[in-house]
1. Taking 14.9 as the value of mean count of other Cβ atoms within 10 Å over residues 45-52 derived from one of the structures shown (P, Q), identify that structure.
2. Given 19, 17, 15 as the derived value for semi-axes √(5λ) of the Cα gyration tensor in Å, which of the supplied structures P, Q does it correspond to?
3. Can you rank P, Q by relative contact order in percent (Cα under 8 Å, 6 or more apart) and just name the one with the largest value?
Structure P
Amino acid sequence: MTEASVDAPETGGNGKGKLLIIADLFFFAKLRECAISLGYEATGAGAMDIARKKLAEDEFLAVFLSFNKDGFDWEGFLTHARSTPETRELPILAFGNHVDTAAFSRAEELGADMVVPNSRVASEFPYVLTSLLEY
């Protein structure tokens with residue numbers, strides 16, 4: 001899978017709604033597969049301009065945002081999402097390396113609804129998604 005494919009249109013799903021996943025290729029593929037198996041559509045964004053465009057043009061149930069994606073300004077994206085009236089209430093889960101405690105704190109400060117380590121979002125995706133949507 002190439003970076004370009006992460007910016008491809010949404011895939012799969014049974015009409016439950018769309019999720020925006022901003023993560024490295026490994027996590028994007030894993031989370032997309034989990035989302036589709038649960039009946040959701042999933043799309044990704046590998047660059048800030050594409051993520052902002054998708055956020056403005058489409059309606060998402062939630063966003064999964066990695067704070068370890070190389071070259072992606074996750075803080076800028078989170079700030080933008082929380083300062084835009086149309087996306088201010090959109091559930092956003094930030095995730096990343098469990099030892100990056102500064103990023104965990106920063107994601108909470110910037111308004112992420114949930115912040116979890118990579119291991120949890122990968123191994124407990126159905127539970128994490130349900131918790132995020134009910135938040």
Structure Q
Amino acid sequence: MAAHAESSHPAARTLLLGIATSPEQAAQALAEGADLVDASAASPASLAAIRASQPGGVLWAGSPAGPLDIDLLVADATQAKVAALAAISTWLGAPVIRTRHTRAVRRAIDMTASIAGRRPPALTIRGLA
């Protein structure tokens with residue numbers, strides 16, 4: 001009987017989809033760590049302005065049912081509740097998380113990926129110095 005080889009594929013990274021309806025919101029979402037920007041609710045003029053102001057920014061063009069929209073899953077979507085749900089979703093392997101709380105969710109995604117061993121921590125401190 002042949003032994004099964006360990007999979008050498010790294011675990012999939014959870015992407016953060018920020019929400020923007022203006023160039024300012026798109027810039028803020030990208031500055032706070034969003035991998036993609038969902039501008040599907042923007043007007044045509046705002047969408048053109050977002051594309052002009054963020055030429056390197058990646059705009060989401062998928063279906064609204066694609067990403068996990070954690071703002072809609074949490075009643076009274078405070079940053080703490082959204083970050084907690086993002087951490088759980090990242091742990092369970094959600095491929096894309098959509099939110100307006102990009103800074104808090106980016107931290108939760110990075111923290112969870114570090115705990116799971118999928119990425120090195122941003123800062124390591126030796127406990128017994």
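1. Working: P: 17.6; Q: 14.9.
Only structure Q yields this read-out.
2. Numbers: P: 19, 17, 15; Q: 30, 18, 15.
Of the structures listed, the value fits P.
3. Details: P: 21; Q: 27.
Of structures P, Q, the maximum of relative contact order in percent (Cα under 8 Å, 6 or more apart) occurs in Q.
Every number here is computed from the coordinates shown, using simple stated rules; none is lab data. Treat the numbers as computed from the prediction; the structure is a model and nothing was measured. Cβ atoms are built from the backbone, for glycine too; each structure is taken alone.
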